[in-house]
Structure 1
Amino acid sequence: MANVDPAPAPRAAPRTDGDRASHLAFVAHEIRNPLATAMWSAELLAKLAAEQRGGPRGEKLAGMCLRALGRVRRLVEDHLLAERLDARGVPVALDAVPAADLVPPDASALGAAALGVELEPGLAVATDAILARRVLEATALAAARGGAEVRLRGQRVGRVARFRVEGAPAVPEDLSDRGRGDGGDGRGTALGLAMARRAVAALSGSLSVVDGAFVVDLPALDPDGGPA
């Protein structure tokens with residue numbers, strides 16, 4: 001993996017009331033769509049005769065409802081975590097964490113065609129494991145857009161552990177807060193990168209886009225387990 005120093009994402013300027021209103025309108029729109037699907041499918045399921053609920057139509061409606069609620073849950077969790085991070089309301093507990101413990105579990109969880117992982121042996125990070133996992137999951141989900149194949153590579157570069165997440169082409173604007181009129185992705189992941197940008201800052205790291213891929217830098221550990 002080439003040791004390319006990414007240009008850090010520009011520091012976000014304080015949001016104006018208009019910016020915040022536009023972002024909240026986007027959040028509301030993204031949540032409303034899958035919630036409407038969940039409500040519609042649940043209402044139809046409730047109207048089915050008891051013997052039909054376990055049949056093909058009932059199973060189809062139940063599956064639609066569960067998938068829609070899963071998208072709502074992801075959107076709500078990402079939004080609330082982003083808001084808590086903005087308010088400095090998330091305690092950060094730094095531990096020595098093996099890089100392998102931060103990697104998304106499999107391609108199916110991402111909706112990716114495949115997930116390839118290549119980590120430098122012994123790579124470890126000084127981080128909050130919960131937040132760091134959310135960051136890498138959000139970037140991998142974004143890279144899996146359209147069912148793309150995702151490749152995650154990690155190595156030590158100086159004092160940082162650098163994770164490069166490749167898949168569907170990324171642009172720097174992907175890291176910005178979304179606003180009214182912006183398009184969603186239909187998978188419930190539209191707020192993930194905005195959350196990840198805040199989370200990585202709380203971890204004293206950075207999130208950027210380099211040559212069409214996401215690059216996450218987190219503080220590395222020395223081989224003896226101490227901070228780099």
Structure 2
Amino acid sequence: MRLKEMKRSGKAGTVRYLAILADDLGKSDYELSIHGPAKLAEKIFDKCDFQITIRPKATAADAEAQSRETWRRYYPTAKLSQDAPGLEVFDKQKVAPATSRNSVVVSLRRVRGEGTFWAGLFPNLFVPAGANLFFVMPSVCNCSGTLFPSSGDPDLFLTLNGITTPTVAASLKFGTAIDSVFFGSAICWPWAEFWPFFRVNGFVTGVCTFWMTGFGIFP
């Protein structure tokens with residue numbers, strides 16, 4: 001799906017794109033929204049043809065198998081950085097704060113029904129330096145996010161249940177090295193579920209593919 005295929009609304013420079021999604025059983029019980037400054041959102045998603053996978057009857061084994069297949073497919077597309085860290089490691093501490101002006105929020109939600117496995121693949125994202133992309137999934141008990149950069153230097157952060165909550169996982173590798181984060185519970189109890197907030201931050205302007213997965217068994 002492309003940004004231009006979604007329903008557009010908003011004014012005064014802030015835009016919201018909305019699409020109705022169906023799961024692998026054909027039920028259109030889900031929505032994907034993209035919200036943020038119009039020019040920034042259009043620049044980031046200009047060449048992105050993204051794919052959302054929703055499997056409400058998937059098991060943990062199904063989720064693992066699909067995740068492994070996606071990793072094998074996109075791992076070779078990343079340009080692995082061979083740079084050895086030097087004093088520039090201190091530069092990575094200077095991550096600009098996220099604001100409504102430099103951020104775009106991509107939110108996947110369930111309108112009704114139940115779900116277990118969620119996955120989103122967003123190739124060819126253009127991430128300017130200082131820009132932030134937040135990806136939010138419905139409630140899950142474990143999740144993962146991976147950046148496959150082809151240029152520049154994006155970094156990846158994960159918070160739970162909000163943008164300003166403490167970071168539980170982060171990856172600040174240099175250049176086009178693959179960044180990946182993970183968080184979850186070994187047993188999927190209802191009180192162990194959470195909303196994952198993945199943050200892609202442009203440390204150096206570039207292009208990347210972002211892939212996220214989540215597994216949960218409770219509405």
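Every number in this text was worked out from the coordinates using simple rules, so none of it is lab data. On a predicted model such as this, the values are computed, not experimentally measured, just so you know. Cβ atoms are built from the backbone, for glycine too; each structure is taken alone.
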One of 1, 2 was used to compute distance in nm of label points 7 Å out along Cα→Cβ at positions 72 and 128, and the result was 2.8. Which label is that? 1
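Which structure, out of 1, 2, was distance in nm of label points 7 Å out along Cα→Cβ at positions 40 and 96 calculated from, if the result is 0.8?
Source structure for this number: 2.
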Highest-scoring structure on FRET efficiency 1/(1 + (r/R0)^6) of positions 104 and 192 (r between Cβ atoms, R0 = 35 Å, to 0.05) (candidates 1, 2) is 1
At a computed -14000 (helix-only ellipticity at 222 nm (-39500 (n - 2.57) for each DSSP H run of 4 or more, over all residues; to 500)), which of 1, 2: 1
For which of the structures 1, 2 does the calculation of Rg/Rh (Cα atoms, Kirkwood Rh) return 0.95? 2
Assign the value 4.0, calculated as distance in nm of label points 7 Å out along Cα→Cβ at positions 16 and 136, to the correct structure from 1, 2. 1
